[in-house]
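Right after this note come the structures.
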Structure I
């Protein structure tokens, strides 16, 4: 049973004040259907596992009051497990990916947001050295400019994923970080919402990223990446700056290879870097933006049959944010489109 059905029934009862047999029967049916998504055996084991998580949290210095509040309504989310298992989708090409994530409407919207929030973006950019158009690009790609931040209870989501066990250590670490965020009173338990994987706020930070890169852009003493645009921009910029952003370089460019490039030369490893002029001697045709002595790498997201890109260290910085070549290329392209406005 979908959550919307449950919500609809609850709304009906609240509006009409009816608790008659018909409503009670339907509520019972909905509850039974919802519980079917969470087998009793999993729920029992899950709750026992949560008790172990609480012990670990106390050992790491999380206050009992924080633990009590955070886990007060914790529940096993079977749909989270299904989402985690369904991540490996059929591979699509870069061109199809870009068509999906960079429609003209998103580019127009990104330019509008760049203009609307120019003052806030300027503050974040001046403090960090990260250009405003890259902040906007990440904001747009991660949450649709703040519209899609996720509605899952982060504590339940992370507890479920830790319990599932495939990446127990990682998600347990994220859970402990989420508890620290609550203890530091940056956000309330009710506000601690995110994606099925625990990514939070308008910049979709995992809890450990929040702790490491979160920034108080509006100076109110709290880091609120859910509601404060200044904090969202400051945190996004701080992430890129901390990971080595160089404001004297762009992200890269699409290039042409006049002859096949040895596979051993392609990739983002340190030892695969060459200067632009060295790549040109190997048959790479670049645009006018490339500086002869600039260090660069060659990537071919769809192998030699697809498009070829020459990228700079800022591209590798974006890859710290998300390890997808497709994602990093889309950020660079959207930032360029915004910068052309």
Structure II
């Protein structure tokens, strides 16, 4: 199928209150579409306080608009401005976006990012998101997520723009957790690994979430909690190993960003992580909740001489460039946009 180009913009719809993996993906996608001559704009369903992501978008000159959270405002905007199509991200944007597109007579594409099953009541919204996904074209960021959705579902992996290469004379000695401090991401396991590891290894947490207060109270003598970062590009050079003891994942943007910055991973075999990490070459893999194996991975990283660390860093960047650059996934998305526009909005997709 030939990749489509539209004169009218693609709207990337999201409900965002902070910076996370989905936000990183949507910003990268918007930039990539514009660079390839396809007008695009990020549309936020509502303003949620002081969202630091908006400062990032402004700094990168990425176009965005804020709606007022009301369904009729979204529907009215779609009817008045007639974007080429709506590409939704996240369950709330997916549910309301597809319904609004049906009423406005516009095509919709929805990307499913989450590999974990949330607790009630979010699980109910996830079910509704899945049930209503037939109102648009489905996309998943890895095969595991696609398998849990109705068929057909396209798989388009996350991608990342390459970072500036790390200087060889700046070895980083910190093991880091980067992401939301919630149960599925395993920040409690990260802290337990820190307790069991060589006390000479620094452990740092970058991120925020519901588990932060309890973890900081219990582990602050061993782990440094830095909170939410407005720009991780300035932080990656300080990280030597990204430790991801996740209980569930899709294909996390933090992992791709680390690889692009030359940072190896020690990661649980969940979601798309095994497809990203080549054991012994770009990092280490261990079974979920396998604390001893995770500790051995951290120890193996710490014991590496600088020349081996430099070689692993180069391998990470080469893997990111070869497998997770933007060209192929953006071209595939443009094909999917063309499919969605061709099918129109009247036939349900089963």
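Quick notes on this structure:
- Origin of the derived value 3.7 (distance in nm of label points 7 Å out along Cα→Cβ at positions 238 and 254; candidates I, II): I
- Read-out mean count of other Cβ atoms within 10 Å over residues 230-237, computed value 15.4, structure in I, II: II
- Given 70 for percent of Cα pairs over 15 Å apart, for residues 70-149 alone, calculated: source structure among I, II: I
- For -17000 (helix-only ellipticity at 222 nm (-39500 (n - 2.57) for each DSSP H run of 4 or more, over all residues; to 500), calculated) the corresponding structure among I, II: I
- For 1.35 (Cα Rg over 2.2 N^0.38 Å, for residues 158-317 alone, calculated) the corresponding structure among I, II: I
- Structures I, II were shown, and P(r) over Cα pairs in 20 Å bins from 0, in percent at 26, 50, 21, 2, 0 was computed from I.
- When distance in nm of label points 7 Å out along Cα→Cβ at positions 270 and 310 is computed for each of I, II, the one that comes out at 2.4 is I.
Where a number appears in this text, it was derived from the coordinates with a stated rule and is not lab data. Every value quoted in this text rests on a predicted model; they were computed, and no experiment measured them. Cβ atoms are built from the backbone, for glycine too; each structure is taken alone.
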